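Following are the structures in question.
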Structure I
Amino acid sequence: MPINWNEEVAKRQTDLLQDLSDIVAINSARDDTQATEMAPLGPGPRDALLKILTIAKRDNFKTKNIANVAGRIEYGTGKEILGIFGHMDVVPAGDGWQSDPFKLTNKDGRLYGRGTSDDKGPSLAAYYALKIIRDLKLPLTKQVHFIFGTDEESGWYGLNRYQETEKMPDFGFSPDAEFPIINGEKGITNFELTFAPNREIKSAALTLTSFTSGLRTNMVPQSATAVISGAPATLKAAFETYLAANPISGNYQQTGEQVTLTLDGKVAHSQEPKDGINAATYLANFLANYDFDANGKQYLQTIAHYFHNDSRGKLLKIAYTDDVMGDLTASPDLFTYVTNQPATITLNVRYPKGTDVTTIIAALTKTLGPNVKIEQLSHAMTPHYVPANDPLVQTLLKVYEKQTGEKGHEQIVGGGTYGRLLKRGVAFGALFPNRENVMHQPNEYMPLADLLRTTAIYAEAIYELAK
C-alpha cells in the first residue's frame, strides 16, 4: 500500500512545531567571546546541538556528540552510509525585527524566528522525515547518519572537527538551500585588505575619526556609521539629498565639532550581493567627494571607486564567468577604520570553476596597488559540482517532481553548504521556487505549509535513497 507522506507529517505537526520552537529559542550564533573548553564556539551553538541530540534520544535514536561542536543521529544498518547534513547555528539576529527573533511566532501562516529557514526549520523537517521512516519500520539497506554542525555560518569548525575522528558518509544531501536541487556550489574565500598608513602631510577640511560596518563575512552589511570632524555646514543638507535620491535611509547627528552619520541599506546573503543594499559602500560613496585627511580619503575613495554598486568584481578586475557555474561575486562585508589604527575591509568572494585564489589575489594586488595588503583569511572552498546524471541527483529530482508536480532541474549557487563535503553531495531544499528568500534577514520566516511539505519530500527522498 502506497505511503501517504503528507498524512504522516500531519500526524506529527504539533510535535514538530514544539521541537522547532524549543530550538529557535536558543540564540546559537557563534560567540567567541564566551568560548570555553566545553563550549568552543560559545554557549549558544553548544546548547542548540545538545537540544537536537536530546530530542533524538527522546525518540530512541542512537546519537553521538563530538566535542560539543558537532553531533550525529544514526539509524539503520548496511555498508553504505547516506548522510544528511544540517546545522544548528544561526547568523546574528541584527536589527529590524517585528517580533522576538528567538521566539517562534506563527503569524498569517508564516513561522517567524531566526533559523526558521536557515537552517533549524529545514533540519527539523529532515529529522522528522527520518523519524517517520523509523516509526513506519520501513526496510532500509543503508545506514543513515544525520550530522549536525554548529558553525556553518562562519568557519565550519564543527564539521572540520567531525572529519578528524568520524567516518564520512558515502553520499548525501544538506537541507540548507533551495529546491529543486543545488548540485553545484561556487568556490568561497575571504580576503582581508589592510591599508598602509598614508604619510602624506597636507591640511584637510575633514577628519575621518571612524568608519564601521558589517556583522559577518557572509552578510551584506545593513548599517554603516562614520564619525567625522570638521564637517561643513552644508553637509547635512547634502546627506539628506543623497538619502532621498537612493534606496537607503540614514541619520545625521552633531555633537559639538563631531558629526555621526548612520546609513541603513538592506542585509542579504553574500552569495548574491545584488539582493542587498550595501550600507558601507553607499556611505563611502557619499563621503569620498569631500576633502578628508590622507588616510580617511584613501579608505573612502577605495571603497567608492572599487566596491560601490559592483557585485561582480569588474572594478577590481577579478570578474569571471563560467557557462555552467555563472559569475564570480564579490561582497565587501566588514569595514573597520579607526584613527591611528590599521584600516581593513573584509571581502567575500565566490568564484566559479575556471579561476582560482591565486589569480584573484594577483588581480586584486595589481588593481589596489602597494598601499593595500591582501591576505587570504581562510582556506578556500573550491568549486563543487555533482553531474546532473548522477543517481543521487536523479533520485532527488524524481521525488521532488512527484510530490510537487513541478519540473526539476539542476542549479548552481554561490552559497556554500555542507553538501560540498562529499564528492557525491548536494543541497536539497528547503526554499521552494518563487518564494521570498529571507535567510540572514530581519523577520526571517518559513511558511508553515512549506515546512510540512518539505518534511514529506524529505521522508520519501530518504527512503528512496536508503531502501
Structure II
Amino acid sequence: MELAAELERALAGVCSAGPPEVHENGEWLAALDGLQYEVRRQDGAALLHLWSAQQSLVRRVVRVAEQSSERVVVEVERFGQSRHAQLEFLAAGTGRDARRVGREQFCNRLRQLLTGQFPDEIVDSMATAADLHHSISGSYTRGLMHRDTEAHAVLGAAPDEDGATVDGILTFGLIWLDRVRDRERGHTVRGLRLFLPRGSSAITAHRLTALASPHEIELYEYDPLHWRARRLAISDAGNLATWLMPRHEVDQAFAVALPEAERIRRLAPQAIHIGIAAATQEVTLRFHGLEFARWRQGTIWFGLGDRQEMLTAERWPTLEGLVRQLETYRHPLASDTKHRLYRAQPERWLETMVAADPARIDARLDSLHIYRQVPAFSAGDRGIIDLLGVTRDGRLAVLELKASEDIQLVMQTVDYWLRVRWHHDQDDFRRYGYFPDVALQPKPPLLFLVAPGFRFHPSSDIVLRYLSPDIEIARVGLGENWRRGLRVIFRQ
C-alpha cells in the first residue's frame, strides 16, 4: 500500500474517538490538543501537516512503524536534521495516569526553565518516555542542550516524585550522559545538569563526591512555585546522616539477652543466628537471616512480620512450632523453592552465610571481625545488606550483598562506602571499640559487590566507569544455588 494512503488510514482509525494525544520522541506536544491534520504525497513519501490553535508543525513521514486503533507510531524526518524522529498518536480515551500527566507537564515546565536559565543555549530535545533498551527510566525528564559546539545532557525529577526516584537520579543521569556522548556527533558533550526539587538534593550531592570528575555534573534545585533554579555546590550537602553505637553498649545488651536468646537458638543451632538490630540495643534471632524473634527491654517477642506475640511459658510450644515450620520451608535443600518462607529476605540469608565465612568471598578478609550495618544510617529499605570487615593486614573492607538485579546497586553502595570512609578518617572505629587489636590502615576501604553471578545489572559498568579511582571495587559473582553453599564463579 502507498505510504500516504497507509498513513491516512492509520490516522483515521486512531482519530475516530476524537483528537488524539501527540508525542514527539517521547515528549507530549500539549499545544496540539484538539489537532487537525492533512496528509500529502511527496516523492514516494508522505508530508504530514499537524495544527491546532496554538501550534503547527510539518514532518516528512518515512514509514508507519506501528498502528492499531489505540496507537499509531510513525518515523519522520525533521527539516534541517539528519536524524529521524518518532511521532506517536494515542487515541482519545486511552487515558494517562496522574503521574504520567504530571511528568509530561514537568517536561514542558523544565524546557521553559532551561530556556530562561540559559538564554544563550538552545534546548534541542526533551522527553519523558522510557528507553528500556538503554536502561533509561521514564520517571525523569531528559534532554540535550547546546551552545556552539558544546552540549550538556539534562535530567530532571518532577516535584511530586517519591524519595527513591529523587535519590536515584544520579544513576540514571550517568547512564543518560553516557548514552548522549555515545550518539552525539555534532557537539562535544561536556557534562550533565541535574534538576531536583528544592530541599531534596542532599543525597545526590554526597554521591557526587564519589565521582572521578564531579565537575562534569552541575546540580540544581528548582523552586516548583516560581520555576527558578539555583546551582548547588557539593559543599552544600551538609553533614552525613550516620552514626556509630559504642561497641561496649552493644556487648552489654547482648550479654543481658543471651541466656534467653541462647535457649531459643538451641532449637536449631545450625540455622538460628543471634545478633543486634542496627543502631539499637535490641537483640534479634534470625533463621537463615529471617527474623522471627527479638529481645527488647527484657522481653522476647516472636512471630513473622507484624504478627508478634510475647513469649511466655504457655506460648513456648507455639514458638517451637514456628521454628519447625522454618526448618521445613527455609532449608537450603527445601523441595518447595517457591514457598514464601524460602524466598523471603534473600539478602538476609546471604548475609548470614557471608558473615560466617567472609574469606569465601576474598581470602584476605579476616573472619574474626565482621559487623552488620555498621555504621548505621537512615536511608529507608534499600534492599541491600551492608557488612563491614577488615583484611588480615588491616585494611577496611565494605561488602554489599544483593540477591537480585538492581540498577541502583552501585550508587547505593557508594552511600555506605562514603560513610565508612568518613568515620575511618575521624578515627571513630578505634574510639568506639570496633576492630580491637587491629591496626587499621589509613587507606580508603576496599569495596566488594556480592551477588549471584548473573544478577549484576548490565548498566552497572557504565556507572562504575564514572567513580573515583579511590574506590577499589571488586565484583564477586556467586553460584545461583548459593543457599546450598557459597561458591564464587567469578571475580572482577
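Per-structure values
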| item | result |
| --- | --- |
| Winner on FRET efficiency 1/(1 + (r/R0)^6) of positions 285 and 349 (r between Cβ atoms, R0 = 25 Å, to 0.05) once structures I, II are ranked, highest first | II |
| Answer label among I, II for the case where semi-axes √(5λ) of the Cα gyration tensor in Å, calculated from the coordinates, equals 43, 23, 20 | I |
| With mean count of other Cβ atoms within 10 Å over residues 309-316 derived as 17.6, matching label from I, II | I |
| Value 19.1, calculated as mean count of other Cβ atoms within 10 Å over residues 101-108, assigned to which of I, II | II |
| Identity of the structure behind 24 (criterion: relative contact order in percent (Cα under 8 Å, 6 or more apart), calculated), options I, II | I |
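Every number here is computed from the coordinates shown, using simple stated rules; none is lab data. Because the structure is predicted, anything quoted here is derived from the model rather than measured. Cβ atoms are built from the backbone, for glycine too; each structure is taken alone.
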